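Student: Pasting the structures in now, so scroll down.
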Structure P
Amino acid sequence: MTIGTFNGGPVTLLSEASSEFELVHYPEVSTLASGVLANDAITMDQAGNLYICNYGSYNPNTYSGTGTTVVKVTPEGEQSTFITGLIGPVGGAIDMNGNFYVNSGSNAASGDLIKIDPEGNKSTITTIKGYPSGILIDEANSLYIANYYGSAITKVTSDGTISEFANDPALVGGVGITFDDNGNILVGNLVTGDILSVSSDGSDVSLIGTIPTVISQYVIGYITFFEGYIYATGLGANKIYRVSLDGQIEEFAGNGQNASIDGVLSQASFSVPNGITVDREKRVLYISEISGNLRVIPID
């Protein structure tokens, strides 16, 4: 349509069709909060609040992290201390009653699975051999705990029954843990970069794909699953990867530079991304960085 004037009056004419064009939207990485004193697993409650473990840094004398807290970040980016008095907390899960679960004091021998009720009271559920790391919870409030030093996934039911859900040498180094849409458990291996699928009954462990190693022993931090894809933090590569269940791996976000710079997915940078979770309603990923920034990525 062409709009103009003639003899002082408006003129509107239909013109010949122009060439086709397309409006392109480029999703951008943004920063929800800076200076967050937490750098590990992210857990989200029903109100959209985020709980980030502060593993701190590795202490070679204790084989644990130096951090002691879990930090709460509201959807608006406001920060507060949720719980303190932990030892290198890793993993995280919230049940339907609002109880928060986290691993504390994980070292070369064992770690404690801690429960924190809505009133802030702490109790030890059990001690798990190895180095318990990521935590997953199902609809029955059963917990599944990955193990960095052990080859087993430990299952803890809501009534306190503890069992070995799966055992395979490929699970040694496992940290990130989540479900796919079919009830299989997915595990990301920090050391090897493998993403593994564990059948719903724990009897079979298979390889989906392997994230490229940029820094040895530090390949995948945590993982999450959304609409057919696994999203993994490449903490050594400073990138976020997207992996299909048939093993196709793509660089989803990050240019590989060790910095926290917002921008379109391919040009933004991350500073050792580690924790990751998805808000399914808002369709965004939240990512914690070792540098203490909380980043946000929209999913189209």
Structure Q
Amino acid sequence: MRKMLFFLIILLIFLWGCAKTESKILDPVLSDGFIVDHLCTDINAIPESAIEAAKTNLHIAYGHTSHGSQIITGMNALDAFMGGEGLYTWNEGGSGGALDLQDTPFSGASDLGNPDRVSWAQSTRDYLDTHPECNVVIWSWCGQVSDASEEDILTYLNLMNQLEIDYPGVAFVYMTGHLDGTGLAGNLHQRNEQIRSYCRQYEKILYDFADIESYDPDGEEYLSLLANDNCDYDSDGDQIRDANWAIQWQDAHTSGTDWYLCYPAHTQALNGNLKAYAAWWLWSRLAGWNGL
């Protein structure tokens, strides 16, 4: 009986140790990382040479569902807003001097949480193994960060890190989850902070989706005012969202001059504008621009 109890204790210690190991960050690789956030939405600050370098050198694969499509929707209408001269064009293949961006090219997963929280990694491997020209991979969340646990985010970070190890010639772009109205105290913000902290510490490349939609173009902050993905927020502190910062900004500025009309999923045109500006900042940084 004592021998059986002894072996049971040893087994429990072993299993506990395995569980603890699985919850740890697995030897992150350092890279020349940077963060694209609300401070990276001035499209006019990006040199034309940096845009051209991105179109010449990048071959991007982007996996997303509806929230992630905000970037694509914003990018689709951007060139016309910027003069229609073709500088900000993209297509699948990069024909005609456009940026080569493969939109939702992966099989077996739709985003970072669909059909589960791990399938996207194998889908990425399958794609890269058959598309050696791809040198940038970016996946977005839909709403899965809102109910993610710390362990869930560790799984995401570890899978991304392992891809970086296994495919050193590819830039992997991390992403935060979209706002859900739970503010600074919400689980979404805590999990996004977990992603940000990891990316800062280990110099990863982060497109900070949530931060971009937390500020208007004048730098006014709305996350702490319970802002959600539609840009609704609590304007008077009663914990009820009763205003929309994007619509307010659009109404106070000139369409076609200060902002452009587009129809991004779940949100307002201005948010789509900002996501597109930040996307080109990301592409330009990946192509070698220093962001200054």
Structure R
Amino acid sequence: MENNLSSVYIKPKKKKRKPKWKNIILFAIILVFLTIFIISSINIIKWLIDSKSTEKQINEVQEKVEVVEKEDNESTEIIENEVPSSDPYWDYIKMSLIDVNFTELKEINNSTVGWIQVLGTNVNYPFVQYTDNKFYLNHTFDKSYNSAGWVFMDYRNNKDDFDKNTIIYAHGRADNTMFGSLKRIIYNGWLSNKNNYIVRLSTESENTLWQVFSVYKIPTTNDYLDINFKTDENFLEFANMLLERSAHDFNTTVNENDKILTLSTCFNDTDKVVLHAKLIKREKRQ
């Protein structure tokens, strides 16, 4: 019998279909990534809009207000609290104060407390105070909603007279607005210039000069945010903690008669950057 191979029929193999559950998982993964992309894009757009709005507000404020440097006069008070001759304090007290007219600032925002200038950074803004420490985390100087927030004094502080520890906050913005540029203080570029170790404030009641004595980055904590102290010993313990924590030796001291200015901002989601300075010169405004 002759083999007829041409007549043999071979049934083609059926392709195996992927189980439906695999398609569902794949679709779910794609949907998750797409959702993340959309949300991230929206957040970036919002951030850019808020950033542009903040920059516009800063420019308008700085165009309206003139920050004037003032020479010492008969009303200037030098704060000398047993400072050794080796302390750079003796050089810093020669630096000028700043003076700001608050009339137009108060017309924009009647919660304006003062003006802050940190040498070696972009910090040169008016600061405000509210009844809590939340409002200005997401409201700008004109009180409109903005995730960039504004520079504000702790609601517990006395705006007319400095407490033993006066605290000012702002967001550490990536575009270097608000306290974004304050992150420089822990790096050599800022630390290598000793002329940077000064903070100047102007309020409606007085102009003041503050000498930096501690800067550092730290995991988020509130142990440096005490305002008042029961005893001089408590205050000295607090001041020594801040001195020991510093990432740089500023060759200065703090004693029980000093007043401290604290600037605090976020370095990232888990860490803070903090600056502490002591009051060394003041002048009552007329």
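Derivation of every value follows stated rules applied to the coordinates shown; laboratory data play no part. As the structure is a computational prediction, the values presented were derived from the model and not from experiment. Cβ atoms are built from the backbone, for glycine too; each structure is taken alone.
Student: Can you spot which of P, Q, R the value -8500 was calculated from, given it is helix-only ellipticity at 222 nm (-39500 (n - 2.57) for each DSSP H run of 4 or more, over all residues; to 500)?
Tutor: Details: P: 0; Q: -12500; R: -8500.
It must be structure R, since only it matches.
Student: Work out which structure the value 81, 53, 33 belongs to, where Cα extents along the principal axes in Å was derived from one of P, Q, R.
Tutor: That value comes from structure Q.
Student: Which structure, out of P, Q, R, was FRET efficiency 1/(1 + (r/R0)^6) of positions 95 and 191 (r between Cβ atoms, R0 = 25 Å, to 0.05) calculated from, if the result is 0.25? Spell out each step's value before the answer.
Tutor: Numbers: P: 0.25; Q: 0.05; R: 0.90.
Derived from the structure labelled P.
Student: If relative contact order in percent (Cα under 8 Å, 6 or more apart) computes to 26, which of P, Q, R did it come from?
Tutor: Label of the originating structure: Q.
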